[in-house]
Structure P
Amino acid sequence: MINRIIPSALAAFSLLGSSVQAEETVKVGVLHSLSGTMAISETSLRDVLLFTFDEINAAGGVMGKKIEPVVVDGASNWPLFAEKAKQLLDQDKVSVTFGCWTSVSRKSVLPVFEEKKGLLFYPVQYEGEEMSPNIFYTAEAVNQQATPAVDYMLEEGKKKFYLIGSDYVYPQTTNLILLEYLLSKGVPLENIGGGFTKDASGKIISAGKYTPFGHTDYQQIISEIKQFAASGDACIINTLNGDTNVPFFKEYAAAGLDAESCPVVSFSVSEDEFRGLPASQLVGQLGCWTYFQSIKSPANEKFTTAFQAWLAKSEVPGIVKEGRVTCSPMVLSYNGVYLWKAAVEKAGSFEPAKVMAALKSGIAFDGPGGTVTSQANHHLTKNVYIGETRADGQFKILKEYKNVVGEPFLKGTYK
């Protein structure tokens with residue numbers, strides 16, 4: 001049986017400075033990078049989580065308790081994420097944590113949550129090949145972002161695919177899956193750019209070009225891409241993460257590449273990242289997400305309006321209020337809080353194991369990107385959208401895939 005929930009209207013603001021007594025609250029962890037290379041993306045997830053907690057508290061809280069957030073900074077430092085997770089569970093005694101962006105940060109905290117029987121909601125697209133008993137993945141699985149994007153590019157007549165990403169597990173694993181997928185679709189190996197690494201037996205163990213977090217010099221790589229694309233019908237599959245997208249796209253534009261000559265489809269560049277990019281020079285570039293701010297629906301109108309109103313009144317130190325947008329990771333964070341609330345109320349308990357059991361039984365939430373439904377495999381069924389960048393940094397929706405079931409284990413499927 002699937003339980004359906006709809007968010008209550010935002011009636012009041014500001015959990016900060018609340019005078020509620022400790023016994024009337026439930027502590028909830030927020031674990032994101034508020035400094036370092038990933039702050040460009042993750043600070044907005046902290047903001048939307050605080051907004052969501054205030055929205056729920058204004059409507060009465062969770063089982064009569066107000067949410068009390070405990071915010072910690074992972075600082076784009078992966079071992080530090082594990083230390084902060086231990087702090088949240090051991091010292092702060094949080095009932096649930098919402099956090100992480102990169103897979104390396106998630107991999108860092110995973111053993112902590114498993115050992116201490118905590119519960120983490122993870123909101124950002126990832127490579128799959130994982131299902132921890134202590135993590136619920138509101139994130140896009142590979143079949144809810146990467147493979148639909150490739151399908152779309154093939155439908156558009158693209159025959160050559162250059163793979164580039166940040167040097168860690170999500171891009172590496174995703175690109176290996178995409179290599180298999182492209183080969184299964186009849187794309188020859190010589191039409192897949194970025195390079196390959198083989199083991200002693202000749203098996204390909206790495207596909208694509210990778211740069212470290214914070215990398216700034218893309219001149220040589222863009223030169224290689226330009227040569228790869230010279231024959232036409234080429235595109236770039238971009239799994240770069242964080243602020244390194246800024247120098248990549250600036251070098252791309254400076255080299256005379258554009259969406260006509262060699263379009264880029266990105267999996268970690270949303271409306272939020274476009275605030276720091278030359279969006280006017282990147283019109284026509286593509287994204288694939290399970291939400292775009294440009295979706296026309298009552299639920300999205302309500303969400304975006306309420307978030308902007310919250311920002312205007314927010315007293316969070318250092319919060320940016322001007323030019324703010326919403327994006328898929330923000331909405332998947334928002335959805336996660338409401339799914340957790342519904343699961344707590346269904347279970348009649350804040351105990352992580354009981355909450356996870358309720359989630360596995362199936363709970364639906366009518367969110368800003370459409371209805372999402374929790375699955376027994378700790379993932380979500382949700383809509384998938386292909387979007388084209390506009391000059392204002394928003395996306396024109398080109399295609400929608402309805403009710404795509406999240407499948408985390410895809411590697412090897414396409415052999």
Structure Q
Amino acid sequence: MSSDIASLPRLTRDLTEPEPIPEAGIARANELMRSGRLFRYGEMGADQLDVSMLEQEFAGFVGRRYCVAVNSGGGALFLALTLLDVRPGDPVLVNGFTLAPVPGAIVHAGARPVIVEIGPDYVIDLDDLKAKAKATGTRVLMLSHMRGHVADMDAVVAICSELGLRLIEDCAHSLCASWRGKTIGTFGEAAGFSAQTYKHLNAGEGGFLVLDDPDMAARAILHSGSYMLHDQHLSSPGADVLARHAGTTPNFSMRMTALAAALLRPQLHELPRRAARWNAIHDRIAAGLARSQAVRLPFRRDDERYSATSVQFSLVGFDTAEIAAFLARTRARGLPIKWFGADAQTGFTSAPRHWAYAGEQGELAETHAVLAGLCDIRTPVSMTDGECDLAAEIVREAIQSVISARTGTGETGAADARQSLAS
């Protein structure tokens with residue numbers, strides 16, 4: 001790394017630092033730990049309602065009839081596939097920009113992922129969706145709203161209706177997002193949300209399945225592992241509906257604990273404030289990145305209301321070695337950036353070419369081309385405006401440094417950065 005970098009300011013914010021758990025959640029968690037009653041059900045009656053109240057509140061927040069809280073977002077997606085009666089070997093469509101738990105949920109259900117191309121704006125390619133749906137004869141689409149990027153949901157729903165596709169939404173990164181005023185997570189028959197750390201809600205791990213059909217909700221409750229204590233669910237169909245399925249629905253032991261729910265309930269009440277701040281952070285960094293001609297930001301339609309916990313951008317005209325140099329330079333200045341074009345999956349970042357368990361997928365040329373330059377900056381909700389501006393400046397300076405090395409103009413990148421800071 002060039003010695004000139006020592007003269008440039010560093011980002012000292014730890015981008016992996018989550019916001020503290022609200023005091024009300026900590027207090028309730030302490031009560032539970034002192035009691036030892038961490039299981040969501042109480043044998044002596046419904047005396048442990050933390051999870052049930054959270055389910056009721058989450059269903060109301062999203063705008064669906066039922067919610068079943070489980071132990072992970074990936075578990076919620078697996079459960080959704082089970083409720084749609086996906087069988088071993090069945091093809092399930094999934095867009096190519098997502099994370100490994102999504103195709104993993106499909107494999108968990110015994111099904112076969114069929115990866116659909118994405119376009120330059122990171123959302124599903126509608127033409128490839130139609131082509132692969134017809135070619136495979138599949139009846140299920142698992143649409144991942146990856147990193148909160150929302151496709152044209154009118155068009156997606158129309159294609160599903162035309163081709164008889166049943167839609168499951170992966171909403172791990174899209175809590176509070178909407179399309180034309182309709183909440184993301186309410187377009188499909190079922191949707192899965194995540195409460196893993198770095199998502200909108202943080203219990204360390206946890207997930208939610210939301211849906212409207214009473215029979216599917218009954219099966220979800222029984223699958224999650226309610227034993228015969230399902231009358232303790234507040235977000236639930238009637239006892240007669242549960243009785244219809246009680247003897248034929250296996251217990252998968254996927255419950256959320258009372259402790260996780262205690263941490264989450266006060267966060268849900270604070271979510272609108274947090275989501276607004278996250279979007280402000282996203283927009284400020286994105287505006288700074290847009291000042292570089294080597295950066296492409298995804299186009300967002302006016303109909304999309306996104307809910308961002310990170311910032312994505314594409315590097316234009318950079319080869320693999322140049323991207324590696326760019327990443328090394330930003331990291332040296334305290335800004336780690338995830339890259340979806342790496343040869344090996346790293347940390348939380350992976351791409352279809354890393355998923356050998358998904359089977360042969362063909363070229364996926366469009367998807368690989370997009371992911372080859374796709375970069376991702378995690379944005380904790382506690383970032384200040386000054387830190388946002390510095391993060392964008394670090395990216396611009398690193399880009400200019402790489403371009404200067406390419407063109408042989410030496411220290412131009414650092415000089416430009418110092419001039420930018422001075423002005």
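Where a number appears in this text, it was derived from the coordinates with a stated rule and is not lab data. Because the structure is a prediction, the values reported are computed rather than measured. Cβ atoms are built from the backbone, for glycine too; each structure is taken alone.
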- Query: 4.0 is what came out when distance in nm of label points 7 Å out along Cα→Cβ at positions 173 and 301 was calculated for one structure; which of P, Q is it?
  - Reply: P
- Among P, Q, structure where Cα Rg over 2.2 N^0.38 Å, for residues 117-164 alone as derived comes to 1.52: P
- Message: If helix-only ellipticity at 222 nm (-39500 (n - 2.57) for each DSSP H run of 4 or more, over all residues; to 500) computes to -13000, which of P, Q did it come from?
- Response: Q
- From the coordinates of one of P, Q, Cα extents along the principal axes in Å came out at 75, 55, 36; that one is structure Q
